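Next up, some structures in structure tokens.
What follows draws every value from the coordinates through simple rules; no lab data is involved. These numbers come from a predicted model, not from an experiment. Cβ atoms are built from the backbone, for glycine too; each structure is taken alone.
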Structure I
Amino acid sequence: MYMKISESLIDQLKDYQKNGTIVLDLDDGVGKYSKFGTCAINISFRLLVLGKDQDQSDYTEVISSDIGEMPIKKHSEMYLEDNLILDYDPRMSLIKLKGPSGMIDGNVQIVDLREKISN
């Protein structure tokens with residue numbers, strides 16, 4: 001499975017990768033970082049930024065992307081398809097996740113969960 005990322009997002013996501021790992025998270029109430037469950041009618045994906053040492057055990061699969069491998073939950077594959085597109089809509093300031101068959105999530109949030117390091 002491959003996800004094309006729009007040029008307007010690549011630099012922003014690479015900045016997060018310098019001190020963290022980006023995972024494509026299905027916010028379904030399953031796992032350490034998911035607070036809310038959703039039903040199949042309202043699919044909600046997030047880009048979580050985790051510290052390199054934070055628990056990523058819920059993300060057992062990976063998809064390839066323009067910024068490298070991105071971990072995902074195994075069961076989230078049922079909502080994804082090959083040739084994904086992660087696109088930025090500057091008019092609405094939204095990140096959209098699309099597949100060949102249409103829109104998967106029209107409002108993907110970036111959530112920085114890296115633990116704060118005090119000096």
Structure II
Amino acid sequence: MYEIIVLLIIGLAAGLISGVLGIGGGIVVIPMLVGFLGYSQKEAQGTSLGLLLLPIGLLAVMNYYKADLINLKAVGIMVITFVIGSYVSSKFAISLPDNILKKIFAVFLLLYSMKLFFGK
């Protein structure tokens with residue numbers, strides 16, 4: 001029961017943050033699955049990708065679309081390489097030791113947070 005409640009809270013937090021900031025999977029879901037439920041880094045990443053597969057942001061995308069805030073041309077162009085990149089990188093990530101993957105993830109979050117904090 002604890003796990004179900006935590007998963008519901010993680011999903012809600014990711015949904016709320018995703019709707020406001022356009023983020024959720026990597027920055028919210030993965031750290032919470034690892035930190036609160038003891039998932040391995042790989043399991044958390046795979047679970048987060050499963051969450052993103054179809055339903056993620058469907059209603060949020062509809063709201064942004066209705067407000068004319070989605071560049072469909074950009075989406076169409078990026079989707080092509082996103083599919084290829086995510087397939088290739090997931091094969092690579094699965095082959096890495098969990099501790100290395102965690103460190104790569106931490107460095108990414110640190111660098112990005114510094115860019116946000118110190119950027120214009």
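Descriptive notes on the structure:
- Highest-scoring label, criterion being mean count of other Cβ atoms within 10 Å over residues 73-80, among I, II: I
- Which of I, II yields -26000 [helix-only ellipticity at 222 nm (-39500 (n - 2.57) for each DSSP H run of 4 or more, over all residues; to 500), calculated]: II
- Origin of the value 15.6, 44, where Rg and Dmax of the Cα atoms in Å was derived from one of I, II: II
- Relative contact order in percent (Cα under 8 Å, 6 or more apart) - highest-scoring structure of I, II: I
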